[in-house]
Each structure stands twice: as structure tokens, then as C-alpha cells.
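The following blocks contain the structures, represented as C-alpha cells.
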Structure I
Amino acid sequence: MMYLQNLSLINFKNYSQAELQLSQKINCFVGNNGGGKTNILDAIFYLSFCKSYFNSVDSQNIKHGENFFVIQGTYKKDESTETIYCGVKQDHEKQFKRNKKVYEKLSDHIGLLPLVMVSPSDIELISEGSEERRRFINSVISQYDKQYLEDVIKYNRALKQRNTILKEFARRGNFDRESIEIWDEILITLGSSIYKKRLDFIEKLVPVFQKYYDFVSLGNEKVELIYESQLHHNNLRSLLNSSLEKDRIIQHTSVGIHKDDLMLNLSGFPIKKIGSQGQNKTFLIALKFAQFEFIKNINGYKPILLLDDIFDKLDNQRVKQIIKLVVDNNFGQIFISDTSKERIVNILSDIEIEYNIFTVSNGEVQ
């Protein structure tokens, strides 16, 4: 079993200082928008992923007028205690510590404290381009496969180098095929491995996603997740060879796993085009719950679940179905934010489970 026992914040976003003792089951943060509910969830996300869920520029998460922030959490993981520290100071490198020992590479921390976040900003998975959906796939696989994360980082570096060379050739008006082939070999090795792991992941995720969507929607709608990749029909070596002339003209690499996408369909059509707000939210919740179950089955720990303002835009029936899911023993520690204390109290009053309710206002928590 794994859960967060206490959380400490200094100068993080709109918090000057906060100390929270937490329930190992359900923790609810209620208050008006802008009060700081989501910032607490984001701090917990930081401790698992070494970064914010919402703003990748660390220095922009420092409280206005200050020059540093600190987030610290103490976790119970089976019989051991893990103390995780994140410190960011203006114009300094981010410092991340596990039990007072500084990490040499932040990627070494990913996967230690599995976590799944469900947030209104997840709508970008539906509304934005393929990069958002690749980021989702990468974030899930990276939590249980460190080699995958390393391969993606190295692939992106090699891709950047290949693109730089293509631009340099165009600028100088010459071409050296051997220089390109060096980077092609790296892309082929890494890209082929990444593709196989993505294919395996999506095949296993789809039935779990379908199960959760059916449960929340009471089985009234048909949904699909379809993995699209150029590597479905050709190997990466052939793709790179056949696209070389085109790549020289456009001065970037037009084929590879950096072009992969995940099609999100409702009733056979892209949900982006036909989904209502409630259907979109149900789709995303089902996707994240499937992610939760997938990670739990792989590494044996129930991830911490962060539910940021998920009840808005959902009808009462779907809210009831979601609550049935989260109070089930399949889930571990859960953090919920909501604007309505009355709604949260009504939801939790019907269930027999330990919970804390915190009231949040202007960077203060009670």
C-alpha cells in the first residue's frame, strides 16, 4: 500500500505556507475558483513527476514576490517511509531529493510514486493536436518502464539533430548522405522499440477503457481508441529512405514515431466533432481510470488519484457512477477538488469510508 501522509508547501503558487495531515483514503478540497484547490493537487503531482501538471516553467510556480518554492511530502509505502523534497530557486537548477539524497537524473524518480491526474485541462487530449495524445501515452508507459522514457528522450534528441542537419544542408546547398544515415540508425533502433511498446500498451488499454466508459455512461454509447502510426504498414528504415528527398525539401523529418496519434471516437466519429461536454468529460475520465488500472496491474501499487473539478458538467447519474467506482476497494488514496462543499458532503455522506474535507480560500487551508 502507498499513500501520502503529509504535505508541506512554502511559496508555492498562491501559498506562503501550508502544512496538511492527510487521510489515507479520501481528501477533499473545497472553495471558490482561484482559491488554491488545484494548486494543492498540482503540488502532489510535482512530487511524483518532478514538474507541474499545468505549467512546465518551474520558476513561474514560485509565489509572486518570492524567489523560491519548496514542496515536501512524506509517503508510506508498504513498511517504509519515503520523504520527497522539491526545491526551486530563481536562476538555479531544480533540486529533487529522496530521503535527503539528491537525484542525479530526475528521470530516475519517475515511477516511484505512481499517480493519475484527472483535470479539466485534459480536454486538450480531445481538442488539441497529436502531440498532446503522444504525451499522454508517454506519461503512462514511463511510469512503469524506465527504458521507454530513456528511449523517448534519446529519440527526440536524435530527431532534433537530424532536423538541424537537414536545415544546414539546405542553407549550404550541399548534401552528405552519411551524416544523415548516422542519425537514421539511432532513430530506427529507438523508434522501433518505442512503437512496439506503444502498440502493446494501447492493445491492453482499450478493453479497460471500454469497461470504464460503459460503467459511467451505463453502456449507452459506443467509444473507440485507435492507435495510428506510420509503422503499422512499413518499417522505419523504409520510411526514412523513401521520404529522404521530401525531408530535404521541407527541412525536417516527416516520418517516424513522432507522428503517431491516438484517435478518440464516439459512435464511429471523432469525439472532438460530435461529443457533448458531458460525453467529453466521461471519455477523459474513463481514459484516466483505465490508465490507473493499467499502472496498478503493472507495478502492483494503486496510484494516487487526483480528481480536479471532475463533477462539473456531468449529470447526476454519471456522478453517482463515478463515486461508485472511486469508493471501491480497487482505488487507494484519492484527492478531490470541488467548488461546492454541499455537493461533496452529499456525495460522501452516503458512503462508509474515511475522508477529510479541507476548506480552501486565498492560499489558506482549514
Structure II
Amino acid sequence: MTISPGYEDVRIFLGRIYTWTHHYDSARICIEQVWTSNPRNEDAAIAYSDLEYWNDHYDDALKICNAGLLAHPASEELLLRKAKILTAMKRFAPADSAVRQVLHINKDNTAARSLDNRIKELSVKNKVNVSYDLVTFDRQFKDPWHLLSLDYGRGTKLGTVTGRFNYANRFRENGLQFELEAYPHISEMFYSYAEVAYSSNDGVFPKWRGGFSLYANLPAGFEGELGFRYLEFSGDPTWIYTAYMGKYYKSWLWGGRIYLTPDTYSKAVAVSYSVSARYYYGSADDLIGASAGYGLSPDDRYNVIQLGERAKLTSYNLGIFFKRKLWHRNVLSASANWLNQEYLSHINGNQFQAGLAWQFRF
């Protein structure tokens, strides 16, 4: 006999409570009773697939999602769960297809947008990136700076590992920097960033540069980061601590970041901060954005050399950036930034940066 709709809702709700409290056998009894009686019940398919997914029964969870999608092919919730399950199974191509279906139905689905970015990072096995930045000054320095980078990244079981060669011409001097960075994955919620770089060309690059961050994919479209950066020039090293919080809202990603730099010789702490906004008009690689901030950032590779100065001088910056995916395997990026900096006490100058980057994935 068919269970009444009201009774179905009660059984599903009870099953979810059992699932959240880790009483999985009781949860399965409640949800299966509804699912068996009414396999067209969308809420039952969602709850049942969640139960199997959280128990790492990915094959069973996928079968339930697919069965539910036969009755509800445009269900954002079921398509999103299918994408998550396929991602956990490391079947990135169909996972990408599922999440794109969600974004085709609703391009403002923040959970799908966040998952789209995660799938992009996990699915790439190899990538080559070339970038060039030109930095000019109206007063502070006579000669422009030129920065060129070439890197190769490889996806591994632990995450993406990238080796990079950086060349720069600053102050009429040439320099090379060798860099290694990785994005180890810890769990579905957490992943990390680790980086170390070395250069023997002091004055063109920091002698040592390093960093570590822990990232979290949080509920309700939020993401967060806590970490540090390490810079060593000719003198004592500099430790910089950073925190970030971002929020996906419809097709936007809004974010705010702060850097704290304790002074080695006093109790003073230098503070830099920035805000940013990104609008995704397509995939995770199709976006336009803007940023604004106060102070210098250790993550701005073309400006990091200026953090070696002891003087704490003010600066303000504005920037725009653009990314576009081309022919499936290529990503073109462009950026432009303006920085107004107090390079001597009460004397300001303007700095202009323009950059292009091309990435090929295979």
C-alpha cells in the first residue's frame, strides 16, 4: 500500500535525523520504506543518496541519484549530489558534466559554482603556464620591471604539484628564482597550499620565499583560509600571517583578505588588506574581477621585493583581471593594476602593471 505524502515527509525527516546522529541502520529503514513505496519521491532520493554517500558507498549513492534523475531530470539537488559522488569516485569528466547541467539550469547556484572550481583543480593531470608582467613607474624608478614565468604542474594523488622558473629584470639587473608549490588535499572540506622558492640574485628576488595555508570549503557557499608567508632578504627573515574569507553568491565570489606582519624590533604590527569580487560568466575558468587594497601583499610576485624595505610606507592599489577558457584545453588570463605608493616620507608615486598569461592543460 502506498504511504501517504505526509507520512513520507515524516519518515524522510526522521531518516535524516538518524543519518546526522550516525544511526545509519535506523536511517536506512526509514528512508528505504519511502523509496521502495514511491521511487519518484525526489526528497527520498536526495536523503537516500546522502546516506550512502556519507557512508562512502559511492556506487549505491550514484545508482540512487540516477534513478531519482529519471523522474526528475532537472533536479538541481540530485545533479549536484551526482557531481559530488562522481568527484569522490575521481570520475571527473562526468562530474564536470553534471555540475555544468546544474549551472545551465541555474547559473547562480553557489554550491555548484564552488564544486566547479574544485573539480577543475582535481581533474587536471598536466598543465603548462607562461606569464609575462610589465611594471612601470612615473616617479619611483626610472626603468620598468620585466617578469617572466614558466611552470609545469602535475596532478597527483595528494594534489597538484608545480615547479616554476621565474625571471626578472629589476633595477637593471637580471635574476632567476626557482619555485616549488603544491596543493595537497586533506579531505572533502580541507585542502592546503605549500610553497618554497630560492634565488641567489638578492635584490632582484628574495633569497628565500615560502608559505603555507589551510583552506576550508565551508557550508552555505563560504570558503576560508589561514596561513603564513616567509620572506628572507639580506637581513632577518620576515613572517607574515594571513586570513581570508570568501562567499559565493549567485555567479559572484566576494572575498576579503588581511596580512599581519609583526615587526622584528618592536611590538608594532603592519597591516595590509584587500577586497575582491569575481563574476563567473561561464565555467570556473571564465571570469572577470576587480580588487582594491591597502598595503603591499607578499602574494603579489611583482611587488614582493619591496617588502624587504624596513620603512613602513603607505600604499593603495586597484586591479582588474580576466580569464577565458579557449578550445577546451587553453586558458587565457590578463590583468592590470595601479598602485599609489609612498616611496619616501610624504612623497608618493604611481606604479602600473599589465600582465598576460596562457595555460595549456593535457
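Numbers at a glance
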read-out	value
Source structure (of I, II) for log10 I(q)/I(0) by the Debye sum over Cα atoms at q = 0.12 Å⁻¹, for residues 21-116 alone, computed value -0.41	I
Structures I, II, by FRET efficiency 1/(1 + (r/R0)^6) of positions 205 and 349 (r between Cβ atoms, R0 = 41 Å, to 0.05): label with the highest value	II
Per mean count of other Cβ atoms within 10 Å over residues 61-68, the highest-valued of structures I, II	II
Structures I, II, by distance in nm of label points 7 Å out along Cα→Cβ at positions 37 and 141: label with the highest value	II
Which entry (I, II) yields the derived value 10 for relative contact order in percent (Cα under 8 Å, 6 or more apart)	II
Source structure (of I, II) for helix-only ellipticity at 222 nm (-39500 (n - 2.57) for each DSSP H run of 4 or more, over all residues; to 500), computed value -8500	II
Of the structures I, II, the one that 69, 52, 38 was derived from, the read-out being Cα extents along the principal axes in Å	I
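Quick note: the coordinates plus some simple rules give every number you see, no bench work behind them. Bear in mind the structure is a predicted one, so any value in this text is a computation, not a measurement. Cβ atoms are built from the backbone, for glycine too; each structure is taken alone.
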